Structure I
Amino acid sequence: MLVPMSTRSQRVQQVRAPISVNSMPQIEAVGQRVDLFDDFYHSVLESSWRRFLAGVCGVYLLANAIFAGLYMVEPGSITAASGGFRDAFFFSVQTMSTIGYGTMVPATRFADVLVTVEALFGILLVAVLTGITFARFARPTAKVLFSEKMVIARRDGVRYLMVRMANWRHNNVVEAHLRMFILHRSRTSEGEELRIPAELELVRSRTAVFWMSWTAVHRIDESSPFFSPESFARLRDHGTGIYLFFSGVDQTISTRIHASHTYSLDDIVDGARFVDILSRRADGVQVINYRNFHRTTTESWHVRPPEQAGPRVQDQ
């Protein structure tokens, strides 16, 4: 159960829901020929809702305008019409949407044939738009919130690279799995430049259920590319990024969901830790404080005497 914020000042400090965006590196394709309908379905699914609705309106208006122009090829093909484009356009709208008010009707054989073609086109158009709209609504999405920064903090004297995540929906995501990569450049003795993905081993890359928060950690030891300052500086100079790929099964819809996020090495705060976000009320309700989700601090942990220590909930 998530405890709601009630006051206006608390609303101002609330964190917005994560937006599903493509966080992968931008790619400029040179020499690639892309046809309009080469991968039309995938392009429509990937477009924003604003562009999709604008495209639907544009196609609908353009199709009716084309049929209106065809009706005007033969004057007098529509009864009770003035013969202008306006009446022809609205007659086309009525025909394509199968409204049929009865005021304007086809008057010639040419108009009858054109009405038949337009009715068939309208059925196909509605079927395609309905299917695409449903596919966009039904496509499973993950609402995983990633911290704005990564931190390097010590646990039991060992340095760890940490990132914090939260399940925005607070439902059960079972068999959650996280993988972390860097993409670094290497050059062979022959001069060939290679881009090699290297996985950063996580202390715990899986969790049985992910429903609140998860702080994933990578141990910085001799096998880590961040172990020495020289290696870290070299990776930063090469513009190396850190890529996170999350997957799990959303128990609500019984479907696997995916999320990804990218960090640059400039997003890492060394010598800091994340501020606590989890606590428990006296009545047993667990509280997650999103106002502190992105906050980091350089203050060390304060060990409280047992008699003063209240219940504390650790990140999953």
Structure II
Amino acid sequence: MKQVFSTENISFVRVSEELVPDYLAMVNDYDRVGRLLGRGRDPISEEQDRLWVQKKLAEGAPVFSMLEKATGAFIGNIEFMDVADGAGELGIAITAGMQDRGYGTEAIPAMVRYGMDALGLRRVFLKVFPDNARAIHVYEKCGFREYDRTEDDVFMEILRPIPREESLSILPYTGDRLEDVLAFERRLREEEDFWGWEIDDAYIAQVQKSFEGDAFRDALSFLAYMDGQAVGRIDGALIRSHFDGSTKAYLDWICVLKSYRHRGVAQALLERLRQELKARGVDTLIALTASNEEAQRFYRSVPDSVMRDTGIWIDI
């Protein structure tokens, strides 16, 4: 079996029919392995496992068997599932006899590096049962952070660091940056076709006018720049109310080009807005959240926040 990459103690090889007996011993061990993979008690047959190996090899799927370098003994399998748009879900299973030897802590960072270097992943995510404290501890030790939790699963992720040559800048959106913003909005439509408003003369004139006079003095907007272009923006506004005499803020929009997501751009934009609001004595930011799952996942990951109440749009 040809080694694809390795660590100090582990060889990562392509899955192989030679290892099917090891695979079956691992996944059919319900109490120590299968249960943690979310499998039922019905055993997998040899034929089913061989078909699985053949399918993965035919697809060129990023799934590897881990072998102990010193002995050649089978440790477990590790893979990326559902790879799309620069993100992949990590899955790992370690056979019972090889557990509690530090192999997970050694294998996971190596697989993440492989995904980011060889596959170009910008985000690696996973889910784990809430009662699997040992696994959660290992993932945290490997750099994953929790971004969502339900009764059934804990969701964790790790993002690729932004290389120095792709350094990120967050700058105020001022009138002289309108052309950058229009280029950003046009590219949004090239990458995703569901954006609804027209970038016509009337729209451009209306935006230009918003930078004149004091009418929009309570509007706050920032742009994210990478590779010499605007790749994201965030827009908010202050809300002053006689209800309790306070000043709050409303998050109107936050958006990043699809090709630049999962690089920490949205988090950097939000942090910059929070810094500005804090400097102005504002302690609460209110937002309507987009209904798509990618946006919902981002909002659930925002620190020191809680999702509550229901938003409503009222035409005037």
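General observations
- Structure (I, II) behind the derived value 0.65 of FRET efficiency 1/(1 + (r/R0)^6) of positions 18 and 82 (r between Cβ atoms, R0 = 30 Å, to 0.05): II
- Looking at relative contact order in percent (Cα under 8 Å, 6 or more apart) for structures I, II, the greatest value goes to I.
- Comparing Rg/Rh (Cα atoms, Kirkwood Rh) across structures I, II, the highest figure comes from I.
- Winner on FRET efficiency 1/(1 + (r/R0)^6) of positions 26 and 90 (r between Cβ atoms, R0 = 25 Å, to 0.05) once structures I, II are ranked, highest first: II
- Between structures I, II, the calculation of volume of the Cα convex hull per residue in Å³, for residues 114-297 alone yields its largest number for I.
No value in this document is a laboratory result; all are computed from the given coordinates. Predicted model only: the values in this text are computed from it and were never measured. Cβ atoms are built from the backbone, for glycine too; each structure is taken alone.
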